[in-house]
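These are the structures in question, set out in turn.
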Structure I
């Protein structure tokens, strides 16, 4: 359905123009924002559609108010583009990057995560739930509980 809809939109843009197609499909798009907002329990004004997951993640990360001395926790299996953003934030803002090792199954070591998350300067936990290739699935809900319990941002 998604591919068919996207193809139809592109074909319509080709014959009618981008602005005209956007205007003609406004109600359809509004419905999509509402459906996603309901699905993830937020307001439709809090939903954004972007061209890729990397772009969405980058926009979210760079919108955070990090400061010198803040600690960012991540894992070794995070995406390279995310590490570029971490290193830029370290160089520009003076944040500390903490890489939590894997446990024996290859997932984030939850005991070490809990210890690192207890540090008073820990401000953000970044986790790649399902990295590309390899079959690893990190315990995203459990990591989220750790973040929530400590008032830490979670991306």
Structure II
């Protein structure tokens, strides 16, 4: 459970604290920097909770059933419903981030499909084709993401 001081901050101080948080997140401009920053800032439980919320938003945008999402991610139906409500409102915070993730996934999928098509047409010369096919299949399975 989140612990917040009973003594409220002055409005200007609260705004500055929040501003610093936003600036800190924006300053982490690469995945390794973000990972290190979040590891320092959040507990493992908090990181997992945030990751699950983003995953819920992604799955909802992909039109998965709320009960299925709750079962897969081991969260309550209430949590999934809250994220769904946020997505249905005008707020576009989740939508912006999830759309960028989906766009990147679609691009990677397109490149993978092109690579597979070229591989089926022209396997590499001078190699054991059976071994090459197995390696290609193994790589495809490693690259596959659960959702």
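For this structure, a couple of remarks:
- Among I, II, structure where helix-only ellipticity at 222 nm (-39500 (n - 2.57) for each DSSP H run of 4 or more, over all residues; to 500) as derived comes to -16000: I
- Between structures I, II, the greatest calculated value of distance in nm of label points 7 Å out along Cα→Cβ at positions 46 and 86 is seen in I.
- Origin of the value 7.8, where distance in nm of label points 7 Å out along Cα→Cβ at positions 6 and 126 was derived from one of I, II: II
- Once volume of the Cα convex hull per residue in Å³ is computed for every structure in I, II, the highest value turns out to be that of II.
- Which of I, II yields 3.9 [distance in nm of label points 7 Å out along Cα→Cβ at positions 22 and 134, calculated]: I
- Which entry (I, II) yields the derived value 13.6 for mean count of other Cβ atoms within 10 Å over residues 30-37: I
- Of the structures I, II, the one that 21, 37, 31, 12, 0 was derived from, the read-out being P(r) over Cα pairs in 10 Å bins from 0, in percent, for residues 14-69 alone: II
- Computed 18 for relative contact order in percent (Cα under 8 Å, 6 or more apart) - originating structure among I, II: I
Read-outs: derived from the displayed coordinates by stated rules, not from any lab. Only a predicted model underlies this, so the values are computations on that prediction, with no experimental measurement involved. Cβ atoms are built from the backbone, for glycine too; each structure is taken alone.
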